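There are structures below to look over.
We did not get these values from a lab; they are worked out from the coordinates using the rules stated. What you see is a predicted model; the values in this text were computed from it and never measured.
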Structure P
Amino acid sequence: MKIFTLLIVLLLYSFYNYCQPQIALTSFAVGFSSPVDIANCGDDRLFIVEQDGVIKIVQPSGTVNSVVFLDIQAIVNNGGSEQGLLGLAFHPNYSSNGYFYVHYTDNSGDGQISRFNVNSTNPDIADNGSEYPILTIPQPYSNHNGGCIKFGPDNYLYIGMGDGGSAGDPGNRSQDPTDLLGKMLRIDIDGGAPYGIPASNPYLGVSGWLDEIWAIGLRNPWRFSFDALNGDLWMGDVGQNAWEEINQQLSSSAGGENYGWRCYEASASYNTSGCSSSSSDFEWPIYEFSQSGSPPNGCSVTGGIVYRGAAYPNLNGHYLFSDFCGSWIYSLKWWSGSLQSVNHGSFSGGFSCFGEDYLGEAYVAGLYDGVIYSISDLHNEINENMKLNTFSVYPNPFNNNVTIRISEDYLGEFDVLIYDVAGQLVYSDLKFKGQELILNSLSWEKGLYLLKIVDDRGSCIGQQKIINQ
């Protein structure tokens, strides 16, 4: 094992920073009034939810349709800063049944989940009068309404509810199994009228618990999403006055997690009266940050998305999130069992939500400037001069058989990743241990590929263009 000089260490540090994605924001569509959600229905349009009760369509060019998709301002109460039309989800079979679902604050101040229909002859217009109420949830205060709704990979509708508002959860609703507030709910909108309960819900038929509950202990889950690749649920939960948190629920979960509020604010004790003394009874955040100090900081986390698009391979698997007050963007990614964070810098706009198009490309909305920004990676270009002799590939070009040899200066486990020109992962050997990897009898299309080697700390130690001819 060679001793590295200071120069080599500095070069490797520079290259580590290079290999990490560095996002850029580009104005994609403008002119919105308080955009709070971004969704797609499986085609190339984006649907932008405005808090006052309007949904608008953005075409792939960034042009906003002159006629709105849905206008229900007459039945939406947006008098409080956290009230209004807050969430949108399209039925998994939207292309055939035309059903979509919204979460809004009604004129009584309560949370309302309802179904609407698209117009039978015009896909760019909904039927404003087609409301079919699904679920009404009384709200004691005007804040902490949650508002996010998503269909999971199981085709059930997940509903994120805040604790009902005020401060400190005065009614301890988040820990109350007889109250829908402060919970993640899970219902089967095709299983009954107006809905059914999935047979796998953790508290179905349990005395003293509401059947709809999937998980408890939430304060105000402002945006959650499902990883399009593996189905994991990622969620930002807004803190009280000290800590913000990110939670991850694995797709293998059977539900029943207790995320801690009001017993805990993130992992810090808040009001533990009547709470379990066993830490194993709680699901702790995978990431938390203080509301004070240097970034990441702020006052209200904005949960985001796991990037799974094809345009920016370096971003693949990164969970993008922000804070409404901080207006920075960070990302999280698991590398060899360790969660790594990346600071992508500070921006302006007060980010209210992230979203994806049907190809998995990422967007973020500025509440104050009314702009929808597309997210790109400045480090997407391949620079083979940064390889630093960390590995060699031969032959290159190759014909369905290629050998990758890693320098003896690098010991340990490596992730070997190969992407095609569209950014799709075509080969992976995770935790490879050794110096030489031989790939035989490949059945890839002829053309250009990107080889990327990542060490067990999550550092990209090299990348190179390779050609199958």
Structure Q
Amino acid sequence: MNKLTLNARYLRKNMTKEENKLWSIINNKQFYNYKFLRQYVIGEYIVDFVCRDRKIIIEIDGGQHNLEKNIEKDKKRTDFFENLGYKVIRFWNNDINNNIEGVYTKLQEVFEINQLAPTLTLPQKGGNNPIFGLKDKNLYFIGGVVRDELLDKKSFDIDLTYVGNAINFAKNIDGAEIIRINAPFGTVRIKLDGKEIDIASTRNETYPRKGHLPEIFDIGCSLKDDVLRRDFTINAMAKSTLNGEIVDYTGGLEDLKARKLRVLHDKSFIDDPTRIVRALKFAIRFDFTLEEHTKQLQEEYLANINYDMSYKRLKKELEETFNLNSQKAFEQFINQGIYKLVTPKEYEIPDKLNIEKLINKYNPENIWIIYVGLLPDVTNLPLTKIEQKIIDDYRILCKKNFNSDYEIYKNFESVRIESILMYAYLNEEIVRNYLDNLRNIHINLKGEDLKKLGIKPSAKYKKCFDIILKEKLKNPKMTLEEEIELAKNFFNLE
């Protein structure tokens, strides 16, 4: 077995989380009965996924593929595959992590699937249940998976709830392996027919501390009590695994038809203010609007915010919402005052810039922070070191001068692309100039070249390189020989 084949076998056993996530929805002919191979050798390369029947290759790229040296390598790799008759499609890690529905839609386009035909995850009423072979009069599909079926959308998360004790139910499923039990929450994870599935017991919740995690009680309650604890009517529907009957206690079907978001009770936002951001997310994803009473409740809460809340939960909702990369979402976030959940400081949206288009063009890894990081104060959010540095670098950039290509280059060269795109709110032209032109310019002269000229290493090396860089920014076609001549002049060499 050659080295390339051994490497492919290793990569197959050690796939990245993004590769595993995509593989989970295309393996075993799940995607319209097409067969995919993973970590497959073609020529001198190993591709992430390939459908040989259609000669389509799928590659998943991390941020390092945005570097100039890797862009050239990827082009050479793609040319090789295309010369063999393959079509290559690429997704970024953040596409897989944050927009798997968009990835699925793109695959449908590439494979020329008739997207008007619904790809239902759940059984039609009265039909067989194809999911894990589970059928029981007390077992229901719940929440988003029911909503998505009714909207003819592919659902990637399947939630099941059992009216009663789900843990005892799971222990009596023939052929099921218990993976994990969380008794205080009444949830269980099983493995059945090679797939893992979570089943939750019906339960009730109360919020003794408004804005924080709820306390669970009455595990095994009625289905009606379980759905009434949820956020919006469109997420409070259940569907029987036994006969496909839709159970709707809250008018969710009517709200789906009217494309409205409606909370289930008047204290919904008081209990959990992150639902306001979640409503924005659903409004963008499904093109829905708040019904009037829910809109009034939102406005009332935003006028009197309780800042003693779970900012970890708030951050999660902000990430999910703004990783959708929607200018419309950001405008509503600001104009409706939703941003005040993060900070009471006033903020107005910058004019005449669609950051969504820039993000689509330059593919940053941390999309959400480009939007939220513009707020005047985000200290309440539990940011990672990278997220905090992105914001800090952006604020430093705001204080710098950008009077020449050299200043633009030096100011941007050592900061992440997210900070640069945030600066576009102040000057889009400068950002585009750097990302489209200047960042690809590099001097060829190295320290070894100076040593060969008999010049000992010193602080003057950096000054020499900077002078050459200034000239190369004016003349990007400058050769190494011309750079050496400039270095000789700098060090007064004949």
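Comparison across structures P, Q (criterion: Kirkwood radius over Cα pairs in Å) gives the highest value for Q.
With helix-only ellipticity at 222 nm (-39500 (n - 2.57) for each DSSP H run of 4 or more, over all residues; to 500) derived from the coordinates and found to be -1000, which of P, Q does the value describe? So the calculation was done on P. Could you figure out which one of P, Q the value 12 for relative contact order in percent (Cα under 8 Å, 6 or more apart) was computed from? Only one of P, Q returns 12 for relative contact order in percent (Cα under 8 Å, 6 or more apart), namely P.
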